[in-house]
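Novice: In structure tokens below, several structures.
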Structure I
Amino acid sequence: MPSLNPYLSFRNDARAAMTFYQSVFGGELDISTFGQFEGMVQDPAENDLVMHAQLTTPEGFVLMGADTPSGMTYEKPAGISVSVSGDDEAALQGYWDKLADGGSVTMPFDTPPWGGRFGMLTDRYGIDWMIAVNAQQS
């Protein structure tokens with residue numbers, strides 16, 4: 001069955017970001033560097049940059065990311081958010097608290113007009129997140 005997974009781009013801080021996301025969500029983090037593959041970057045100083053990272057969590061989340069080498073155009077993410085939602089309010093509150101640490105809150109994690117809880121933030125690595133606790137169905 002196909003899956004849809006966020007793939008995040010960074011400039012020189014993919015390793016730190018993906019390690020941070022592992023601290024938020026738990027799970028197994030696999031990292032491959034450009035230096036592990038012959039001829040992947042022009043500048044040998046970039047050999048330790050992340051060519052591909054994949055975080056697979058116990059909840060089944062798959063989050064991927066990579067550094068953009070200096071020879072390629074990089075633009076900060078804009079117009080897209082990573083959304084995490086569900087019924088486990090304690091887990092979602094924990095994700096919110098960790099992602100907000102060092103980031104900036106756009107909309108506080110609170111009760112919206114449609115019920116449940118919802119908030120938006122930009123984490124310390126410039127990635128936008130939406131966290132939602134599903135509204136109770138009556």
Structure II
Amino acid sequence: MFEEIKFKDQLLGIIIKSTYEKEGITFFTPDDFSQQLGYMKREKGYVIEPHVHNPVTREVIWTQEVLFIKSGKVRVDFYDDNKNYLESRTLKTGDVVLLASGGHGFSMLETSEIIEVKQGPYSGEKDKTRFEPINEANIK
């Protein structure tokens with residue numbers, strides 16, 4: 001299963017549950033996203049031809065990140081661009097989330113290991129604006 005988290009017409013995130021399965025290749029992101037997220041299921045013996053990637057100039061305005069929950073249980077809280085809390089989802093071992101836009105925060109519901117992939121180079125604190133998280137009593 002995969003789910004798109006939206007606010008109005010804005011795509012905030014894409015969650016791919018560990019149980020997702022489909023033959024072939026599927027991309028979940030639009031072609032214009034600076035971070036592309038896809039899934040492949042290929043049978044034994046299938047060959048992906050060797051290749052190199054050509055240099056292509058790209059302009060990245062917003063950081064998009066992909067988190068892979070290696071182990072544990074994590075709650076992701078979604079916010080709009082104005083830092084207003086919208087809703088939450090729980091991610092478990094093997095789940096993947098692409099954070100496309102808006103704001104987000106995380107609470108570890110269990111000891112968790114997370115692998116993060118995002119564009120670089122890293123700009124330090126210039127890369128983000130931090131704000132107060134939602135009160136636990138108001139989680140949806």
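None of the figures in this text is laboratory data; all of them are computed from the coordinates on show. Just so you know, these numbers come straight off a predicted model, no measurement behind them. Cβ atoms are built from the backbone, for glycine too; each structure is taken alone.
Novice: When FRET efficiency 1/(1 + (r/R0)^6) of positions 8 and 96 (r between Cβ atoms, R0 = 25 Å, to 0.05) is calculated, the result is 0.55; to which of the structures I, II does this value belong?
Specialist: II
Novice: While we're on this one: With mean projected area of the Cα convex hull in nm², for residues 24-71 alone as the yardstick, tell me which of I, II scores highest.
Specialist: II
Novice: One of I, II was used to compute log10 I(q)/I(0) by the Debye sum over Cα atoms at q = 0.20 Å⁻¹, and the answer was -1.20. Which one was it?
Specialist: Computing log10 I(q)/I(0) by the Debye sum over Cα atoms at q = 0.20 Å⁻¹ on every structure in I, II gives -1.20 only for I.
Novice: While we're looking at this one, here's another question. Given 0 as the derived value for helix-only ellipticity at 222 nm (-39500 (n - 2.57) for each DSSP H run of 4 or more, over all residues; to 500), which of the supplied structures I, II does it correspond to?
Specialist: Structure II accounts for this read-out.
Novice: Here is a further query. Looking at relative contact order in percent (Cα under 8 Å, 6 or more apart), point out which structure of I, II has the largest value.
Specialist: II
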